[in-house]
1. A value of 1, 7, 15, 20, 21, 18, 11, 5, 1, 0, 0 was computed for P(r) over Cα pairs in 5 Å bins from 0, in percent; which of P, Q is the source structure?
2. Thinking of P, Q, which structure, once relative contact order in percent (Cα under 8 Å, 6 or more apart) is computed, gives back 29?
3. Could you figure out which one of P, Q the value -13000 for helix-only ellipticity at 222 nm (-39500 (n - 2.57) for each DSSP H run of 4 or more, over all residues; to 500) was computed from?
4. Here Cα extents along the principal axes in Å, for residues 123-178 alone was calculated and came to 35, 26, 18; which of the structures P, Q was it taken from?
5. Kindly point out which one of P, Q the value 17.8 was derived from, the read-out being mean count of other Cβ atoms within 10 Å over residues 171-178.
6. Kindly point out which one of P, Q the value 0.8 was derived from, the read-out being distance in nm of label points 7 Å out along Cα→Cβ at positions 115 and 139.
Structure P
Amino acid sequence: MSSVAQPYPHVSEGDDVEDVKEQLRLAIREARRARSARRRDEAAQAFARVVLTIPAVQDARCVSVYAARSTEPGTGALLEELSARGVRVLMPVLGSGLQRDWAEYTGPDDLRERAPGRPPEPGGPTLGAHALADADVVIAPALAVDTSGARLGQGGGWYDRALEHIRPGVPVVALVFPEELYDAGVRPLPSERHDRTVDAVATPEGWHPIEALRN
């Protein structure tokens, strides 16, 4: 865990879990906005180096990777490296409401921001929600992860629902900055029964299987 201060809301008995999540989301988003563009670029390169050392990624023929918004852990370098290695890359396409879809990454010039605030998406044909079953590894966005595997997302449950389509045993790896990895024994992330846990977490400093963090 990072030595950088971690936002953590005061929780009282009876507080609504979603309200607590939203307090934490706001604090983490604010901290992310304070990170300089130079630090974000350096972190993106480090994320790529770290993720490419994960054995499941090294062996994968198809990987799902999100296109990061400007303040998120960057994935541009990772996308380019996977593509250069001949790995098929699936990227999320956001439909209306919570509609889930996927399209193949064909290069940075094909990515388009289709609406303000939405992450860039590939311009090629969409493949349907079940296309995620082709992925051997899923690289998922997160605002925070704790050592039990709990993941704090952006809200809305898009990835929780999308991950219903992965094959059994396919690992889900969340990317977070070092201070966004929480000790579940001290500061557990708020979670609900429908929230999907992740199998591993990667920061610019290294990656960890959740099973190893629990022990």
Structure Q
Amino acid sequence: MLRKPAQALLIDLDGVLRHWDPAVPRAVEEKYGLEPGLLLRTAMTWELYRPAVAGEIIDAQWMELVASRLPLPPAEAAVAVAEWQTHRGAVDQEVLDFVREVRAAGRPVGLATNATDRLRADLASLGLADEFDVILSSWELKIHKPAPEFFAQAAEALATEPPWVMVVDDDDRVIRAARAAKMVALRWTARRDFGYLRPALGL
């Protein structure tokens, strides 16, 4: 139990505030005769994904690496990946409304995400650029979740001591790391979680 309401919110982007339509990669894979799920599985291969979110390579280089792993001629693979990447996800309006509610109550909100250099452009295209008090991008920090240093920098950016920061994420590893950093953390599963988050933030 919290001794008092959390004073700040640290919220994840993908899987919480932004959702991806699985029909998009599925359609591209079908069009180019690729195995279902291959695009995302290739992109999330650790040796490709880690440098992309750790600020070691840019998004375009990451996608070039993904294309190079596909069982297609190089030019065709590049086109397939480009078609997949035209979809930049969709905002969960109910979660966005909650973020606005938290900020309206005087609680700072930080976006905490493992991202590439495309993050700022994505936020602008999704209408999210001005919806947070701070943006903590792994690509910009050169540190990715669940590293302890990520949470230390997040608390500093929010000007809030770790025990009074509420973390919302859909990754169990991140939740464990946030709790190890002395933050309060909730693994996002569904909208019913608002029933816990509102009182936990004193709303």
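Rule-based calculations on the coordinates, nothing more; no lab input. As the structure is a computational prediction, the values presented were derived from the model and not from experiment. Cβ atoms are built from the backbone, for glycine too; each structure is taken alone.
1. Answer for the origin of the read-out: P.
2. It must be structure Q, since only it matches.
3. The correct label is Q.
4. The value was obtained from structure P.
5. Considering all the candidates, the number was obtained from Q.
6. Numbers: P: 2.5; Q: 0.8.
The structure behind it is Q.
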